[in-house]
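Student: See the structures that follow.
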Structure P
């Protein structure tokens, strides 16, 4: 209310040259913003539920109200990406960055598109730009993706450096922890990879059956067959509906 009174006071005094909104105009604008925020939240929920088509419809309506909101543009890009339209996805990520050049989520998503196309250096340009914003809450994701780009190039030293940075910023970062373990495994450091997979299932991603399955296989690499057997049985018991339960059943039969 204080803000509205100030605006009205400025109008009465004739200060400025931007014109003055009525109380009704301000109320309507406030309602439009609330509607856009509702549509954004609802569309984002649909996106998380893998309902790309409906998410696109809801987020598009939000975008019509707030055409320069980078959050809406970014999630609309993600919805198009989920639907398989990579060109529309890129266009919306780029629009998000055009309105906020430091918008980390869109920068990372543009980087992921470049990385999927095999343009790793270009991808790192986006990831690095996102990582330089100290106010960005997802900065650990930026470092994790830098690491993934190096991992895909089989540059294990730089990949691991970036993954460790991501985990130091966010100890429960599931992907960064698993990718760090993967990097160790790929270069044959199985003792190290086993330790990191254990950290993953203990802290970073305890409810991810894939992480447990990787730990079981890592135990086999270092000939800890009893530990592998226990882990496979745990997967079957804790995640009976997952595909990894069936895989664990098969692996158990092959253990010495």
Structure Q
């Protein structure tokens, strides 16, 4: 059975005045358009948790379920997650709305059989040119060790054993009851908890966990160098992608 997807997009963007999902990336395509192009045919249903620009999002994206976190200005992703309807009959994929990623990465996440699947970026410090130390410290991270265990941390010093969390995780359907228990307790009051907080909780439960490395082929809507690097890639990558577009145009 195809998984359900929840995209968390209620909060303020890193730059500009529009919600991250509504930012135009290329040729009038918005962030959410890029994501939907990749995931729509591979999932059973999609919920988008909105806040900022709720009416605009709901008007434009009528083919997916749009829900509202009315307290988006004072709360974080985990609180937004409580505004969704989560089935225990399907695997669940949770995605931050301010990221861009490839279809190949999403395919690896879909195919994972582990209780918990976490997308990360091991070489995050060099993902794009001139990434400063403050930006490296800012992001949510996972700490990797030699025994293949993981510990989720946030806003810590940069370390060679750290990997950046993308903001894409998959939870198997037989573990969703644990997610619901966590949300019930965590969201009794407004909070700014993030996915890294949820993953830290899951670690205590000793879920069978798979780590998938994006190898730097993704982007967060925070730094323009990061976005342009993802869209264009290296010269050889760009040429390869253009060849694919040209071939499709001829068929």
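Student: Suppose helix-only ellipticity at 222 nm (-39500 (n - 2.57) for each DSSP H run of 4 or more, over all residues; to 500) works out to -9500; of P, Q, which structure was it derived from?
Tutor: Derived from Q, not from the others.
Student: Kindly point out which one of P, Q the value 23 was derived from, the read-out being relative contact order in percent (Cα under 8 Å, 6 or more apart).
Tutor: This figure was derived from Q.
Student: Matching task: 1.7 is the computed value of distance in nm of label points 7 Å out along Cα→Cβ at positions 140 and 204. Pick the structure from P, Q.
Tutor: Matching structure: Q.
Student: To test your reading of the models, identify which of P, Q gives 24.0, 88 for Rg and Dmax of the Cα atoms in Å when calculated. Could you put the intermediate results ahead of the total?
Tutor: Working: P: 24.0, 88; Q: 17.7, 56.
Checking each candidate, the match is P.
No lab work stands behind these numbers, since they all come straight from the coordinates. In this text, all values refer to a predicted model and were calculated from it rather than measured experimentally. Cβ atoms are built from the backbone, for glycine too; each structure is taken alone.
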